[in-house]
Structure formats: structure tokens, C-alpha cells
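Please find the structures below.
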Structure P
Amino acid sequence: MTLFALPDPDTLYDAMRARDASYEGRAWVGVTSTGIFCRLTCAARKPKRENCRWFDSLGACLEAGFRPCKHCRPLDPAMAAEPVIGTLLDALAARPDHVWREADLIAMGLDRGTVRRAFKRHFGMSFLDLARLDRLRRGFETLGEGGTVLEAGLDAGFSSPSAFRARVGRLLGLAPSDFAQEPRLTVDWIDTPLGPMIAVADDRALHLLEFMDRKALPTELKALAKGAKGMLGFGHTQIHDLLARELGAYFDGTGAAFTVPLCYHGSGFSHRVWDALRRIPAGETRSYGELAREIGQPSATRAVARANGANQIAILVPCHRVIGADGTLTGYGGGLWRKQRLIETEAGYARAARSERLPQP
């Protein structure tokens with residue numbers, strides 16, 4: 001975690017170009033064209049503005065799928081401050097296919113509590129979480145590129161295809177062997193500063209966007225697979241590409257408008273609620289009662305709440321903008337901490353909108 005609030009992307013880009021050392025340990029840049037992340041003081045050639053994503057922690061960089069730069073070595077300060085971090089990152093690099101467990105830490109003579117605290121302090125996740133995320137991502141990347149389940153399992157460091165099938169099956173509610181080779185609906189992995197998301201789309205519209213750890217995700221994917229008559233598979237479409245660009249702009253603070261076409265799966269009433277959610281400006285919130293009144297059914301507060309919870313296109317259909325009547329945060333499938341972060345992110349858009357409406361001197 002960090003107490004440093006990132007400034008706007010333009011300020012960060014200027015700081016990177018100037019190699020401003022005041023941002024050391026407080027901000028990092030991920031370069032989408034190379035897949036690496038750097039310190040702002042990195043001496044390498046500066047990336048284009050549109051290829052930059054900004055992060056406030058090392059863990060956020062890694063969760064978003066970026067690898068550390070070999071030139072500026074952004075992990076070095078953490079390893080210097082906590083020698084156990086360097087020891088374990090070296091061990092992870094030396095054994096990328098190993099399935100790490102707490103027993104391995106004990107065998108290395110390391111204290112589990114010390115390891116957990118050190119990694120939580122600098123990465124926001126445990127070492128075992130970091131190792132699992134890295135292995136699973138490699139498998140998804142292989143499948144997305146058209147690789148076989150066997151190739152994906154090996155790339156992900158699993159001992160056998162069946163072990164990989166079991167892990168993905170627990171995560172998604174489906175085994176990779178259940179996915180079609182020529183799918184009607186395509187599943188892709190999209191990284192965000194709030195963690196990886198699963199996006200399901202065809203060539204015309206987005207059908208699902210959920211955080212990987214949402215409990216309802218397996219059920220939602222099974223329903224989509226049934227609706228597509230089993231024709232659900234890995235890969236990406238132009239819709240995924242557009243979604244990734246617009247999510248990047250959203251989290252960078254450069255744009256809260258989404259043009260990705262959406263395909264709803266729900267009742268007509270739910271469609272009306274989701275459309276109403278999309279009309280809430282970024283930076284504003286509504287209560288369930290207010291939303292019910294906006295769709296012309298003031299007595300349907302509970303039904304509105306159910307439709308809100310059934311939304312399976314996170315962020316673009318902004319169910320996170322609905323709060324309790326007393327102003328408190330209410331339940332959110334992606335976790336209340338994410339809801340808080342999304343509302344905080346959108347507060348910047350609200351401030352910008354207000355400043356534009358102020359009369360100019």
C-alpha cells in the first residue's frame with residue numbers, strides 16, 4: 001500500500017522525461033508496447049505518451065502484467081531493503097516452473113511471517129500469490145496465442161495438462177478442454193491496476209467483464225457457454241483491443257467515456273437498470289431508491305438492487321456508482337476495496353468537469 005496519491009498523467013510523463021528523482025519509490029511507469037515497467041528515472045529511451053500506464057506500487061505493476069526493466073531494475077530498492085525479497089525473487093527466476101509452497105520457504109530456512117510481511121509491504125501480495133499469478137498468466141497467454149492445453153500447462157509451470165485443467169477449472173468453472181477451437185464467444189485476460197479481469201466478447205460486442213476473483217464468475221461463464229452452445233474459447237477480438245485501450249485511458253485519468261458496444265444478458269427490467277447506471281456521470285453516485293425513481297418505478301428498490309448485483313459487465317456498466325441511502329458503500333462483487341478505488345478514480349473526472357463549468361476570468 002502507499003500513501004502517495006499519483007498526480008495526473010501529464011505531470012507523471014513530464015517527470016519521467018525529466019528523470020525526476022523525487023518520484024523514486026512512489027511512482028512507476030508500465031510501457032504497453034514492451035510489456036515492461038520502469039522507474040521514472042530510467043535512462044532508457046522514453047516511450048510514447050499513449051504507451052504509458054502509471055502505477056503507485058510494485059505489486060500493481062506486476063498484477064497488470066508488466067515485467068521489471070533490466071536496465072533500471074525497479075525491484076532493486078525492495079530487495080536492498082528486505083534481503084529476503086531478493087532471495088526469493090532470485091529463486092523464482094531460477095525455477096520458473098516450480099510450484100511454490102510454504103514448505104519451500106521453510107526448507108530455505110525462511111520465516112513464513114517475515115516473508116509474508118516483507119512482500120505485503122513492497123508488493124501488496126504474498127510471495128506465493130505472486131508466484132501463482134505469474135504461472136497462471138503464462139498459461140493464459142499461451143492459450144490466447146492459440147497454444148494447446150499441454151503447451152499452456154507447461155508454460156504455466158504445471159506438472160501436467162490435467163493439473164492445469166484443474167486449476168483453470170476451479171478459477172473459471174470450466175476446464176480448458178471444454179473451450180472451443182473456433183469459438184463464437186472469445187475469452188481474454190485483461191490486466192488493470194485493480195487486478196486481472198476476464199473479458200468475453202464476439203466480433204461485435206462485449207458480453208462479460210469481471211474481476212478474476214469474483215465469486216459469480218464461474219456461474220456466469222457457464223451460462224454464456226450454454227447460450228453459445230458450447231462455442232466458448234480463448235483468444236481476443238477487436239472488441240478486446242478497444243476495451244483494453246479504453247480501460248487504460250480510464251485508469252490513467254484521461255477518459256471515462258466508453259464506446260465499446262455491449263451485449264446484455266438479462267431481463268428487460270435489468271436492461272433498463274443497466275442503461276440507467278450508464279447514464280450516471282463519472283464521479284457521481286446514486287442510491288438504489290434514486291435509481292428506481294429514475295427508471296420510473298420508485299417502489300422497485302429491491303428489484304433494482306438485484307439487477308445491480310446481476311450486472312456482469314463491470315466498470316462499463318458502473319454498478320460501483322450505487323451506494324447506500326445513508327452514503328455508505330454497499331456490496332460489490334469485485335470487493336468493497338475495489339469499489340472505493342473506482343469511486344476515488346472517478347472523483348478526478350468530477351473535479352475536471354466542475355472546473356470546466358466554472359466561468360473563466
Structure Q
Amino acid sequence: MRVLVAPDKFAGTLTAVEAAEAIAAGWRRHAPGDELDLAPMSDGGPGFVDVLHATLGGELLVSTVSGPHGEDVPATVLVAGETAYVESAQACGRHLAAEGDPELATTVGVGQLLLAALATGATTVVVGLGGSGTNDGGAGLLHALGATADAGRLDAGPAGFGDLGAVDLAPARERIGQVRLVAASDVDNPLTGLFGATKTYGPQKGIAEERHLEVDGWLERLAAATDRRTSLQKGAGAAGGLGHALLCLGAVREPGIALVAEAVGLAERARAADLVVTGEGAFDFSSRSGKVPYGVAEVAAEALRPCVALAGQVLVGSREMRALGVESAYALVDLVGEQQAFEDPVGSLEALGRRVARTWSRE
């Protein structure tokens with residue numbers, strides 16, 4: 001039996017690569033004769049570069065960039081052929097921004113990482129968006145690429161926009177030149193407003209609800225100083241507005257999960273399999289919003305292959321599960337308990353993989 005193992009990360013415990021290996025190890029304990037094809041996945045957020053490197057190979061170039069509060073952080077650029085891939089969370093992820101004021105957090109480091117990608121000579125640069133701890137509309141990125149403002153600051157988080165004047169994007173656009181820029185994200189929020197970056201994602205970045213109106217007003221000022229029409233486009237609010245900055249520089253937006261699926265040849269690999277296994281930390285109905293399990297299940301359905309999911313928690317019923325294209329879903333907490341799942345995520349996921357193999361393998 002051929003099994004395609006294509007999970008996302010289990011946030012806070014396992015990377016997608018580690019999760020795929022743990023599921024496979026558990027599966028082999030029950031069915032050592034099955035042929036397992038590991039395809040760890042990402043939607044553009046944390047783990048994006050590692051997932052692509054695991055499948056595409058290529059060269060990883062290490063760089064040191066500025067974190068959201070000015071500290072030096074390591075980050076990598078993946079160069080595969082004529083395409084360079086960068087992961088914005090490596091420079092401005094929530095894990096880096098947790099200890100500072102979110103109204104001062106900046107994306108300068110993402111711009112520096114983009115410059116490192118441009119320096120490779122790649123003809124296409126793909127920026128994975130997701131998991132950011134910033135909410136500066138991508139102003140820091142624009143600053144790093146040479147954009148200037150006649151008042152206010154682009155490199156001090158949204159709090160720097162209070163007196164923001166006109167922004168000259170020409171130097172940043174010149175740095176991009178003829179390179180094709182791709183924003184990999186499934187988020188379709190605009191930059192500002194009721195469904196914008198601040199209102200929708202601000203709380204998970206530590207922006208207090210009573211501050212939403214003022215912070216959103218700062219982003220409105222940025223939109224007026226750069227390109228208001230672009231700020232209203234779908235995806236402009238991705239990663240705290242990094243989508244807006246990239247769109248201002250001429251980027252095209254592509255769904256992250258679809259981009260990764262194409263890059264790793266997921267459709268062909270699903271057709272060659274008898275069963276597709278996916279997973280993530282929490283499997284709930286929001287998984288339909290561009291998350292990996294839903295994307296993998298769609299690919300499995302197109303290949304006419306059943307898809308099952310393994311997760312830390314399963315928070316949907318059987319009807320909702322099937323609406324997401326998943327035949328069955330299995331939870332770590334149901335098998336080993338919440339404490340054990342966090343204390344030993346690898347062993348717990350191996351045990352769950354073995355249990356699922358008992359149900360689905362032909363051995």
C-alpha cells in the first residue's frame with residue numbers, strides 16, 4: 001500500500017518535517033511493508049522554507065536580519081533554480097515579537113531578507129506570509145528597500161505613522177526591478193477597516209481591543225501615503241499588512257498552500273498513492289480558510305483518493321469533517337491526553353500514526 005503523508009506543522013511542538021517523520025515512524029511500526037511518501041506542507045507561514053527545502057533541495061543561504069524590535073535574528077533564503085524563497089516569519093514572527101510592544105514592531109528584517117534574495121540573482125522571489133507578530137503594513141520592508149517618507153517614520157512600527165507624509169516608493173520599486181515578486185498567502189483581508197489587519201489579527205499580536213481604532217487609523221494614513229487602492233485589495237492585510245507592501249511593489253498574490261502543493265508535485269504524488277494522510281495542531285472548521293489539511297484534502301479528492309487527518313485536537317464533527325474533504329480525523333489528546341501530547345509530541349504522534357495504520361493499512 002502506498003501512503004502519502006502530507007501534514008502541516010503542529011504549532012508550538014513539531015515542524016511539518018518532524019510531524020511527517022513521526023507519523024511515518026508510527027505507521028511503519030504497524031505496517032513496515034507499506035510504501036510511505038513524505039511531503040511535509042506549509043501555507044506560507046512558519047516552516048515554509050524548510051518544507052520547500054525538504055522536497056526541492058536547493059541551496060540555503062543564511063543571513064542575519066533585524067527582528068521586529070531591532071535585535072539580530074538568523075534567517076535563510078532558499079534558492080532552487082531561478083527562484084528564491086523567503087519566509088517572513090523568520091524575521092517578524094510572533095515568537096520574535098512576543099516580548100515587545102506590537103505598536104512598535106517593524107518588518108525591516110523582512111525587507112533585508114528580500115534584499116538577500118534579490119542578491120542571489122533569482123528571477124522570481126516568493127515571500128511566504130503568515131505567523132507575523134507585526135502590524136506595520138509592511139512599512140519596514142519598504143524602508144529597507146529604500147522607500148522614504150517626508151515626515152514620520154517607516155521603520156518604527158505603526159506608531160511611527162502619526163505624522164506620516166507622502167511616501168516615495170520609487171527607490172524600492174527600482175530595487176525589485178524586473179524580478180517577479182510573489183506573495184504566498186491564503187489571507188484575503190484588506191489592509192484596514194472592519195475586516196482589516198488590525199481588527200482581524202491584532203488581538204493575536206497583543207494589540208488591545210481599545211487600541212484597534214487608533215492603530216487602524218495609523219494604517220489608513222500609511223495607505224493614503226502609499227497607494228489606497230492597493231490597500232483595499234484582497235491579501236493586503238496578510239501578515240499585518242506585509243501583503244500591502246508587496247502588492248505596492250508589484251507582487252502577484254498566490255495561495256500559499258496551492259503554491260507549495262505545485263512546487264512539491266502533490267497532485268502527481270496523490271495519484272500514485274492509495275491513501276493521503278494530512279494533519280495539523282488543531283483541526284477545526286477554520287481549516288477551510290486556506291489551511292493545509294483542506295488544501296491537501298482537495299488534492300486527494302481530485303485524485304479520487306481518501307484523505308484522513310491526524311491532529312493535536314479535532315474540533316469538528318463528522319459532518320463538518322466530510323465537508324472539509326476528510327474521511328476521518330484522529331486526535332492526539334484522545335489517545336494520550338493533553339499533557340502527554342505536549343510533553344512528548346514525537347512519541348505521541350508516532351503512537352497515533354500506528355493506531356491509524358491499524359485502521360487503514362491493508363497489512
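Bear in mind these aren't lab numbers, they're just calculated from the coordinates by the rules spelled out. None of these values were measured; they are calculated from a predicted model. Cβ atoms are built from the backbone, for glycine too; each structure is taken alone.
When FRET efficiency 1/(1 + (r/R0)^6) of positions 118 and 230 (r between Cβ atoms, R0 = 30 Å, to 0.05) is calculated for each of structures P, Q, structure Q comes out greatest. Each of P, Q could give distance in nm of label points 7 Å out along Cα→Cβ at positions 142 and 246, but the derived value 1.7 comes from Q. Out of P, Q, choose the structure whose coordinates give helix-only ellipticity at 222 nm (-39500 (n - 2.57) for each DSSP H run of 4 or more, over all residues; to 500) equal to -10500 when calculated. It was calculated from structure Q.
Source structure of the calculated read-out (distance in nm of label points 7 Å out along Cα→Cβ at positions 222 and 350, 4.5) within P, Q: Q.
Given 38 as the derived value for percent of Cα pairs over 30 Å apart, which of the supplied structures P, Q does it correspond to? Answer for the origin of the read-out: Q.
Structures P, Q were shown, and Cα extents along the principal axes in Å, for residues 62-125 alone at 32, 26, 19 was computed from P. The value 21, 11, 5 for semi-axes √(5λ) of the Cα gyration tensor in Å, for residues 6-45 alone was derived from one model only; which of P, Q is it? Matching structure: Q.
If relative contact order in percent (Cα under 8 Å, 6 or more apart) is calculated from each of P, Q, which structure is the one that comes out at 11? Derived from the structure labelled P.
Here the criterion is distance in nm of label points 7 Å out along Cα→Cβ at positions 86 and 302, and among P, Q the highest value is seen for P.
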